[in-house]
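Alright, structures below, take your time with them.
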Structure P
Amino acid sequence: MARAANDVVIPGYGHGFVTARKGDRVRLTDLEGNQVGDLWAISVDDHDEYLSTATTRMLSGRVFPRLGEPFYTTRDRPILTFLADTSPGYHDMMFASCCDALYRRRGKANHPNCRDNYFAAIEGAGVRHANIPDPVNIFQNTPARPDGSFIYGVTMSAPGDHVTFRAEMPCFVVVTACSSERINAGASTPMRLQVLRAATRRR
């Protein structure tokens with residue numbers, strides 16, 4: 001397992017992860033603007049327990065948690081709490097990650113994609129998943145219309161916009177810089193993933 005840094009700049013079309021302790025804050029920043037980050041959280045102690053977007057929708061009764069509300073795991077336990085958001089507030093928990101097959105259908109064989117990047121990232125964390133969980137798509141501007149179809153809007157985040165979470169258990173937080181030029185204003189650009197350590201009490 002690779003030793004995770006506490007402050008990672010994820011290149012455009014790339015990936016990275018950090019390891020958070022319970023109580024740590026985790027911040028994801030869009031460095032240049034108009035960039036989606038696919039985000040996952042996986043329990044350090046049990047890799048079969050991870051952030052579940054379906055469970056989160058069911059328990060929160062919303063398509064995306066409000067500030068102060070948690071994201072839940074496959075075992076119905078809070079893993080991250082949504083603390084702060086400086087962006088326009090467009091995020092998504094409905095879309096799967098982009099993959100090679102998607103780009104091949106668009107005539108773009110061997111295009112970078114978040115599915116391959118996820119597996120590369122978790123290998124560095126020592127995690128072995130056979131299947132990719134659905135991500136939390138931070139800054140993704142794809143709201144649903146009343147008829148159920150989706151709007152494919154360009155990401156609205158500005159340079160420096162960020163979201164912050166509190167880890168509710170020791171977890172790996174994995175992020176890929178979304179590879180879709182369609183929603184990222186023409187190109188995938190860098191993001192910054194940081195752990196802001198919780199203060200420890202001295203005896």
Structure Q
Amino acid sequence: MAKIGYARISTVNQNEARQLIAFTKHGIEKIFFDKQSGKDTNRPQLKAMLEYVREGDTVIVTEFNRLARSTKDLLYIVEKLQNKDVQLISLKEQLDTSSATGKFMLTVFAAMAELERDTILDRQREGIALAKAAGKYKGRKPLPFNEQLFRKECSKWLSGEQTAVQTMQKCDMKPNRFYRKVAELNIRGAVNV
């Protein structure tokens with residue numbers, strides 16, 4: 001019957017110390033920690049934690065929105081834990097999902113976390129629209145592109161003098177951009193384009 005901690009921060013600018021300090025007060029034996037958005041459940045440490053826990057374990061989070069940002073995802077995670085007879089406790093909300101009241105309140109908090117995420121995204125979209133209207137937001141600057149160099153290096157690639165990876169490196173491009181430019185410029189003879 002182990003106590004397992006799960007922590008998450010969304011960006012490198014955030015600090016996980018608050019969550020980790022909270023865990024030290026509760027005798028956590030193992031901590032799983034993700035540095036990415038909680039917009040979905042596709043997080044390596046979350047998956048590892050769900051695989052690791054055993055019957056009788058307790059998963060502790062500082063707050064439910066560290067576990068998931070959508071009601072559907074949070075309820076999915078809770079169901080996976082319950083199917084393994086693993087208890088879930090949130091320190092901030094002081095909820096224990098082993099009771100009927102705790103399960104009900106979990107659904108309420110999950111809906112609030114989802115609302116919070118949607119509100120943040122709405123504000124962000126509104127802010128970008130206002131900045132664009134004021135001429136202050138231009139979006140990302142386009143990456144430099146030398147079409148002559150690109151065509152020259154692609155001809156070497158198509159003649160077999162170099163690989164596609166070598167061509168991408170010489171043009172300082174990532175695969176998705178490289179193949180998009182190959183298609184845009186209608187470069188003939190390219191394999192799998």
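Values in this text are rule-based calculations from the coordinates and carry no lab data. Please read these numbers as outputs of a predicted model, since none were measured by experiment. Cβ atoms are built from the backbone, for glycine too; each structure is taken alone.
For distance in nm of label points 7 Å out along Cα→Cβ at positions 23 and 71, which structure out of P, Q has the highest calculated value?
Q
State the single structure among P, Q that was used to calculate FRET efficiency 1/(1 + (r/R0)^6) of positions 151 and 175 (r between Cβ atoms, R0 = 25 Å, to 0.05), giving 0.60.
Of the structures listed, the value fits P.
Taking volume of the Cα convex hull per residue in Å³ as the criterion, which structure among P, Q has the greatest value? Please list the in-between numbers first.
Details: P: 125; Q: 184.
Largest calculated value belongs to Q.
Comparing P, Q, where is relative contact order in percent (Cα under 8 Å, 6 or more apart) highest?
Sorting by relative contact order in percent (Cα under 8 Å, 6 or more apart) in descending order puts P first.
Just checking, which of P, Q has the largest value of FRET efficiency 1/(1 + (r/R0)^6) of positions 79 and 183 (r between Cβ atoms, R0 = 35 Å, to 0.05)? Don't skip to the answer; put the middle values down first.
Values: P: 0.85; Q: 0.20.
Largest one: structure P.
1.04 is what came out when Rg/Rh (Cα atoms, Kirkwood Rh), for residues 63-134 alone was calculated for one structure; which of P, Q is it? Kindly include the intermediate steps, with their values, before the conclusion.
Values: P: 1.04; Q: 1.18.
It must be structure P, since only it matches.
Given a computed value of -16000 for helix-only ellipticity at 222 nm (-39500 (n - 2.57) for each DSSP H run of 4 or more, over all residues; to 500), which structure among P, Q does it belong to?
Details: P: -3500; Q: -16000.
Answer by label: Q.
Here Cα extents along the principal axes in Å, for residues 103-166 alone has been calculated and equals 40, 38, 25, so which of P, Q was it run on?
This figure was derived from P.
Of the structures labelled P, Q, which one yields 136 when volume of the Cα convex hull per residue in Å³, for residues 39-158 alone is computed from its coordinates?
Structure of origin is P.
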